[in-house]
Structure 1
Amino acid sequence: NFSGTKGLARIARIGLAAELIGVIGLGLYLLIFQRKQEFSVFFDTMGVEGEGSYVPVFLASALAGLFLFYGFEACGDVAEEVADPARRIPRAMMMTILVGAVSALFSFAGYVLAAPDLEGIVSGEITDPIPAILEATLGTVGAKIFLVVTVLAFVSCVLSLQAAASRLLYSFARDGMLPGHTWLSKVSPRSKVPTNALIVACTVPALICVLIYFNDGILVPVTSFAILGIYVAFQMVVLAALRQRFKGWKPAGPFRLGTLGTVINVAALAYGVFAIILLAKPDSGGTFFQNYVVLIGLCVVLVTGLLYLFIARPDTKSTAPEGDAREVADEIRRRTGRVEVP
């Protein structure tokens, strides 16, 4: 990351190849050559059914989708460093979701159908099923090779997210909207990257990882809070876009959703609100703090942010354009001769 965006792009391509080979390739191998279960197992409770509603179980399983279908926002965070971003960034966002969905589908299906003892996994007797499935199907050496490929994909992902977080910090700091904005907005004259923002983007997650290493009990609440925070931030943008649509905004850039724009916007907001409710849902069985730690963390962040907004007034320090979506769209149409889509 400190070396510049070209080196990061090479690593990202290696990571993508590792994911395609190690995730989709392995999933196909398990499905074709190592399948031990029938497809009907996806509808088999295997003796663990109980009384009452299946709604809580369905909601719990929905978390898999919430953890999977995000990360595309990182494409937008680096838009200023991409040629022709108006066309390429939306395409990259859609490919992020598509590749993630396909790889997860093949991977999940492959693991389930290749599991030699699926009943033991469902009952909880096998507490760490993935290594068990890999060793049973690939052998010890094959499982180790797969783990190396997986690590490559994860390292690439981490580096890409570090770059995205540093650009997000830099963009706010450049407009004077963050404490220490002068230091955070410095750009390396050699590599052309915001080095100080990158240091923060690397250090804070590393400290959190150290805390989790010494207290693994905080892994679930920290992860849940991180995902919840991202979905809350998403809905700010989705809600703002919907508000502008109702006020007459008709997008005029190279990428447009046309007549489906408002429908997709409403559906996205509904999906996001559902995700927030599901992620913020209090746990049960622990202490009050353990059950509500995610909600407590969200409230602390929101209150702190509101206090900073009303006391420091960072919104008044920015010189960036704001609230001009309709005017910009009209100007694009005037210059390009595009016809307004109803």
Structure 2
Amino acid sequence: MGKGMKATAVAHPIQGLLKYHGFRDRERNVPAHDSISVCTAPSRTTTTVAFGHEIDQVTVDDEPIDEEGADRAREVLDLVRERAGIESGARVVSENTFESNVGLGASASAYAALAKAAVDAAGLDLSRDELSRLARRGAASAARSVVGGFAHLHTATAPAAAVASPIPSGFDQDLRIVIASLPERKYTSRAHTTTPESPYFEGRLAGVPETTADLRTAIRSGDFQTTFGIAERESIELLGVTMTGPDGWLYWRPETLTVLDIARSLREEGVPVYFSADTGATAYLNTTAEHVETVRKAIEAKSIPTRTWRVGGGVRAATTHLF
């Protein structure tokens, strides 16, 4: 595909398992420590990119992207233009099948799809590692969305080494992810700036290497209890360091705690289910196909809407364009 051509890509958002706030290198979007996630499907972002325009124009779900998002998109596009020798602007149109800015990992799928579509439109041939690093410049989580499945973003002193890799999974196709939709807007970028000022942040960093090793081992062996037990604990730790930062930001809502209580009550009844939340009020309930209806009905009994997702794959090209 030559320069000035059009390309489209599809990517899935992520649920953080080993979560993070803060950056080691903010300019290059290198997080303060390693992180691990799982892609979620059929939720997806579809993005079409075409070079050859006078200026960059980016719309998401038929609305112009906000200033912060535009800056991040421009950084990805500029890196592609520099490598491909392109001087023109780009038209970018993106559509989501799920809500953004509510804690469902939309930034991950957004910048993974943008990176892939821009690279293909520019006629570049990048390896998965190169594409992961490029997507990371838009959002660190996007590096993992490029990979798909269970993915580990490795951070290092050298920015070029901060790349995501897949974790071979011992799980079968039985995993299910029930989403408890609580649409409270999140502001993750602000949390990344202020959370490292929490008096508990350094203590959290000290425990990350052990948690990383334990989580990788659990995923490889298909250990449901350990994998998603860690995700539940990580959710509470992330909230703890965020709300003890200078902003005192408490992003859970009362309904979020209700969902956590449901997970714990169901476990006492023998149902394999664990709570998880990223930076937002919306919650994930990780369970199995056998128990998904029990979990879903328990949440909906509290007048909280749900949907059911599964593990998703990596970013991929698409043949149907958005314009």
Structure 3
Amino acid sequence: MRGKTAVKNPNSWTRSSSMLYLDAPLNAGYSTGPVKQKGSADIGTLVFHFLVSFLKVFPEMKGKNLYLAGQAYSGTYVSYAADKIYAQQSMLALKLQGTLLVNAFISTAELQQHIPAASYVTKNNDVFQFDPKMLKDLQATDNACGLTEYLTQNLKYPPRGALPPVTKMYHGTFEDFNLWNIHAKRGTSDPNYTKFTYPGQPEFQKAFHVDGARRWHSCSNMDSVFPNGDASPPATSKVLPNVIERSKRTVIAHGSLDGSLPVDGIKLAIQGMTWGGKQGFQTPINSNFLVSGKPSGKFVSGHNPGDHTERGLTFVEVTQSGSMMPQDQGEAALALLEFLLGHRPTP
């Protein structure tokens, strides 16, 4: 968007696929209703039953290939939805082929946020601008809890073994800071970012047959989604490995500028996950990811030249992107989608 005017997106995913956008869980987007779900498994079931009902309204879509994509916490929702679809594939007349998880939360807050926090701030302090005392205090807390040590010892390729339990963590806050893209200018973190202008315009609501009294929210507060916390186990414990093993392709992409979910956290989560008979990636994430010939990040290396996948899972770290990858690095995000769809041999 430019101001309140919509402009054509040259990297729109509609260039490569028909898209169905789903407001889930309840109270995200324009969806409303009483919250009954207790965990992400319930969200997966909701998505499954929605698709079954969708085909009753649009039977011409039966037999089509289906791909699921999600960002942030929906990485967990997508994992559970895909697992549900595979478990009851005979009841759904769509052929699930694969999933794309972007800056996804798939494990625990300890692994994906607390452990890499101090290391991430230290590496990017030119952006965070912690004063010497504040940085020293952060590092002292980190050393006392052994978090960076935990990261250093366990982010190995191949992994050393099962990840040890985490009992201590660091909690920190950053005022007036855009944690979803740390290179965004200070003062641009919008406290009302969940209430974007364009979807709230009368013309938009009329086109989507939305009651004008309702407000659009890009996210829901976790307390309103799971009042007692997410009762479902982390996706990495069982459902995501199962999804990877049953899919043609599974892609996990992560922008390195996401301070809310530092990239080392998702790497650590993957290295603690077992799929295809082995734990974690066996080769490091150090091959160049190119977009239009320009270095744009790193791939998992893979065992064979040009093969950036291990046992059905592809991981790509995208530089100069925060959490909103299609917005920050649209061309890279489109390339990853096209790889998922099988339109190109590598992203």
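Taking volume of the Cα convex hull per residue in Å³ as the criterion, the top structure among 1, 2, 3 is 1, with the largest value. Sorting 1, 2, 3 by distance in nm of label points 7 Å out along Cα→Cβ at positions 202 and 226 from high to low puts 3 first, with the largest value.
Assuming -12000 is helix-only ellipticity at 222 nm (-39500 (n - 2.57) for each DSSP H run of 4 or more, over all residues; to 500) as calculated from a single structure, say which of 1, 2, 3 it is. Matching structure: 2.
Bear in mind these aren't lab numbers, they're just calculated from the coordinates by the rules spelled out. Owing to the predicted nature of the structure, the values given are computational and were not obtained by experimental measurement. Cβ atoms are built from the backbone, for glycine too; each structure is taken alone.
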